[in-house]
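FYI, it's all coordinate maths here, none of it is from the lab. Owing to the predicted nature of the structure, the values given are computational and were not obtained by experimental measurement.
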Structure 1
Amino acid sequence: MLSVYQIVIPTPYPVGPVNTYLIKNDPITMIDVGPDTPQAYKALQHMFESMDCRIEDIKRIVVTHSHPDHCGLAEQIAGVSKATVLIHPIEEGKIKGKQDFYKERMPSILETGIPAEILQEMIGEKDMLPEPALKGVQTKLMSGGESISFDGGELHIMHFPGHSPGHLCAYDSEQKLFFSGDFLLPHITPNPLMEPDHDKLGTRLPSLKQYLSGLNVLEKLDVTMVFPGHGGTFNDYFSVINVARRHHQEQFERIKTNLQSGEQNTYQLCKAIYPGLKRFGIALGLSEILAHLDLLVDKGEINCSKKQGVNYYSMR
């Protein structure tokens with residue numbers, strides 16, 4: 001049986017605190033580590049002391065995905081403890097490649113029809129957290145399908161893309177525990193971020209299609225408790241899955257309702273559905289709308305035509 005402890009770590013992001021999980025069975029393992037801030041590191045140290053454990057005792061770190069609120073402290077903790085970082089190759093590539101968030105997404109962003117002044121506002125905001133790094137850290141790549149063993153238990157690593165292309169979750173089939181990262185959250189529906197498909201130049205990954213397919217896989221698991229990346233633990237995961245599905249269905253309907261009045265580009269739809277977005281919120285709004293548009297086009301429910309480098313959508 002695995003001994004699991006939830007540690008709540010502050011972040012500067014609007015989403016609020018992030019959850020990390022300490023599994024005290026040997027080899028002592030963390031699932032996510034929190035952001036690279038002095039406040040986060042101090043919170044971890046304090047919680048470890050209360051659990052009669054030290055950061056030096058960590059042997060493995062499972063990174064669910066490369067967003068800085070989840071993995072920012074990986075390099076520092078692994079440097080102190082010599083822990084091995086378990087991570088999907090795509091997410092490792094994002095961290096080690098120090099990819100520019102806007103630069104690699106710019107072709108898709110420009111296709112949305114975003115005005116130049118709004119684009120400058122969006123990309124002008126500096127991230128509140130440092131870029132994650134893994135310099136000098138031993139990593140072990142996980143693509144999903146692997147198992148990691150403990151003294152008294154086992155976790156199955158599962159690949160659930162959609163919010164991030166290399167997003168990993170972990171499942172304890174004995175206790176029926178599911179560590180969901182940002183794939184399934186109790187209070188918000190994860191954003192299906194626009195991601196370039198590096199295997200198909202000039203195209204995007206079908207983020208929302210991947211996410212919804214993952215919900216179908218997750219629904220078939222026998223789960224008694226979900227340990228999410230944000231918010232409290234929960235056991236009624238069918239309800240959370242259905243809330244996510246309902247959100248996306250309602251988003252499809254909102255988009256189609258807006259298109260009844262004539263063709264529009266992604267930015268116009270985003271502004272109509274999410275008025276008042278500022279700075280990085282604009283990027284999240286565009287990602288949300290674009291993911292739904294991509295799937296509606298894929299399903300043949302709407303048309304897409306390009307005019308002067310901008311994609312316009314209309315009802316069939």
Structure 2
Amino acid sequence: MEKLYDVTAIGELLIDFTENGLSPQGNPLLEANPGGAPCNVLAMLNNLGKKTSFIGKVGDDQFGRTLKSTLVELGIGTDNLLLDKVVHTTLAFVHTAADGDRDFSFYRKPGADMMLKEDEVQEEIIAKSRILHFGTLSLTDEPVRSATKKALEYAGKHGVTVTFDPNLRPPLWNNLQDAKEQIWFGLSRCSAVKMSEEELEFITGERSLDRGVEAVRNRFDIPLICITMGKKGSRAYYKDHVFVEKAGFVQEHTIETTGAGDTFCAGMLNFILDHGLEDLTEQDLAKMLTFANAAASIITTRKGALRVMPTVEEVKALMG
């Protein structure tokens with residue numbers, strides 16, 4: 001079947017309320033930024049010249065309609081984006097610490113992104129994609145958990161490469177044991193994964209990255225495992241014999257880290273689209289990590305993520 005899309009992602013599309021100064025009365029001002037990890041990834045891929053589509057659900061409300069029009073404006077396919085007439089769009093409030101790190105409060109009990117049903121997932125869109133990308137926010141609850149599993153089933157049926165980002169948000173889980181089980185489920189279905197060092201330790205109990213990756217590999221044969229380490233940079237583990245680490249690009253103007261992991265993830269997916277997952281060398285992986293690290297570092301200097309992803313020129317300029 002002809003591939004119309006480079007990457008289709010399934011999951012959450014929401015509003016990130018981020019702090020943006022104080023009012024004259026001294027109250028925090030919040031800016032409504034379009035967000036959600038899967039679409040952040042797609043927005044960056046579009047900037048890299050790739051064709052993308054999104055599968056998910058938002059509320060048929062002011063925020064949901066804004067989100068849909070944002071995706072249209074960015075060139076992300078919305079043929080499988082539904083508007084829920086009953087449940088409102090999910091909202092996330094992002095509290096930023098002095099060092100740019102974040103804490104999240106979610107309004108999602110329920111949120112429209114949780115309401116996607118398996119019979120609403122369009123098989124044809126997945127069949128026409130080269131990669132299907134997903135995270136764990138669409139595995140927290142039913143019916144979207146079953147919808148995600150149906151999407152993965154379609155990917156398997158049509159030979160579509162599957163990539164995964166756990167993107168652990170503890171407040172959204174009823175219990176962390178369930179989170180752990182669903183991350184392992186995600187790992188059982190993917191050919192490439194991007195996770196943070198904290199997520200790797202969470203599922204394996206290993207503080208050493210090497211031992212953590214070994215624990216994952218002992219269970220599932222995932223060709224490419226990328227671990228992000230914040231300011232310290234990132235690592236790539238390829239099959240059982242290639243390991244590369246590249247330092248991060250530290251910005252003096254970092255304001256918040258929202259979207260950094262998603263921007264990195266887009267760099268990884270872009271590399272897979274251009275090079276595949278066969279016979280990768282240390283040089284290949286070093287190039288991939290350097291580009292992804294640079295792109296991720298640029299997004300930390302901007303408010304929000306979805307609308308302000310860096311261009312190829314900006315990333316190359318930072319790489320020097």
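Points to keep in mind about this one:
- When volume of the Cα convex hull per residue in Å³, for residues 217-264 alone is worked out for each of 1, 2, structure 1 gives the greatest result.
- Origin of the derived value 20.4 (Kirkwood radius over Cα pairs in Å; candidates 1, 2): 1
- Which entry (1, 2) yields the derived value 68 for percent of Cα pairs over 17 Å apart, for residues 97-176 alone: 1
- Per Rg/Rh (Cα atoms, Kirkwood Rh), for residues 161-280 alone, the highest-valued of structures 1, 2: 1
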